[in-house]
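Quick heads-up: structures coming right below.
We did not get these values from a lab; they are worked out from the coordinates using the rules stated. All values reported here derive from a predicted model rather than from experimental measurement. Cβ atoms are built from the backbone, for glycine too; each structure is taken alone.
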Structure P
Amino acid sequence: MKVIIAGEIPFVDEIGRLCRRAAHDTAIFLVEDFLGAIEAGYALETLAGAEIAIELHNESPAAKQELLLALSEHLPPDALILTSALATSATQAAAWVARPERVVGFGVVPPVADDGLVELTAALQTGPTAVAQAELFWRGLGQEPVWVADGPGLVRARTVCCLINEAAGLLLEGVAAAADIDRAMQLGTNYPHGPLAWGDVIGLDVVLGVMNGLFNEWGDDRYRPSPLLRRLVAAGRLGRKTGQGFYTYPEE
């Protein structure tokens, strides 16, 4: 099966690994490279033969809309579009594309296990054929599909990013050092990762995108992004992918 993946690190790497392990013919693009390749005509042949497109942009709704518009314009009309429903709902994403009945939302949180779980959500526009195709595809990647209600963040990303946002607030207020906050959550509550270190793995720009999506959707102060999270993203300190976030990482 020919699969197109377009989005951001680490999501494209994680899902690309699963697709290649399942022996799919997989093409991976970062958002900015993908849009440039379309404009230059380099990606058109690749898109023309794609059966599934996986959109993995979780930062800016405007950039996500541009990406989805480009995909839907150049993909075959019956190609399935899987959209990351972390910063925006699947229904909103489907509203941006031609033939919205082929759009299914999903959610994963890095690091992604080889044999794990994927949250799936149907947009209001999603058709039954797309639902069946999405389930079959994710099972083929070794992921167990679980259907949840549509909305930014779905279940895991909403919960984890709220935890990261609260931990950022603790750090900003001087309640404890970053390493001590993470140690308290790992050893005291048996979390698999400390929330601040986990945020650095996911990408702080993604965490901010999820929190903005939740705040815009619900208008509840509990989803208001921490000022420290905003500052780190503004400074380009996005976590592991930039070498600095809540922590500093040596060059690999």
Structure Q
Amino acid sequence: MRFQDTVVLITGGARGIGRAASIAFAKEGARVAVNYRSQTQAANACLDLLEGDGHKAYQADLADPAAIHAMVEQVVDDFGRIDVLVNNAGIHETHPIDKVDYQTWQKEWQDTIGVNLIGAANITYCVSQHMMRAGKGHIVFVSSRGAFRGEPDQPAYGASKAGMNQMAQSLAQKLAPYGIFCGVVAPGFVETDLAREILEGPRGVGIRAQSPFQRVAKPEEVAHAILFLSENKSLFLSGAIIDVNGASYLRS
């Protein structure tokens, strides 16, 4: 098994891409720490899907720096270490500048940047302290196609993911001397539970048509890329951003 006895912490690990990654890592022998914010039922349901033993769920809001630190320390206490961190958790709310009031605009920016970028930065800091002492580790960031093509109705989301890309690449250089990998998976539209309503609605045909495959990504396909970057064989891909968007957006 590719990840036998590997300890993996996945933020937002109970649903969507996070759940698919949790399942995939467990199938390959990893012990998985599933982080969730509030949906205890979904987290427990995810644990029931994981092969093998020793998996655990951990509640923490990534907008809360103290909760992040406490969770990371608890995971290390429970598992002894963290070999792989998957920065997957994120929020994505609509806030078009021509339709929302100023108060809503400020709140959406503060909330989105607070979780997607600052939250990811804080958990990366806490986990990397342990990885630096161990002299090894993999940190994989789940970004978005929107970091490159823009998000007209969710500009804070696009900005947060663009910032995540730069953070990952900056840390790839800084943490390489400690034997730590940092890389990015940037999906396009993904067929998750939360996206199902949109895909089944009037916008669905147009969204699927963005890709020449005439469909959107499956969560398992994004998980495949996450596991690929988490392998020791991928160490020299540190700093890379892998697009998983079915050629729906091509960048030079």
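Observations
- Of the structures P, Q, the one that 26.9 was derived from, the read-out being mean count of other Cβ atoms within 10 Å over residues 15-22: Q
- Which of P, Q leads on distance in nm of label points 7 Å out along Cα→Cβ at positions 63 and 79, largest value: Q
- Source structure of the calculated read-out (P(r) over Cα pairs in 5 Å bins from 0, in percent, for residues 71-118 alone, 5, 17, 19, 14, 12, 10, 8, 7, 6, 2) within P, Q: Q.
- Structures compared: P, Q; top value of distance in nm of label points 7 Å out along Cα→Cβ at positions 127 and 151, i.e. the largest, recorded for P.
- Structure (P, Q) behind the derived value 23.4 of mean count of other Cβ atoms within 10 Å over residues 31-38: Q
- Read-out relative contact order in percent (Cα under 8 Å, 6 or more apart), computed value 19, structure in P, Q: Q
- Structure responsible for 25.6, with mean count of other Cβ atoms within 10 Å over residues 87-94 calculated and labels P, Q on offer: P
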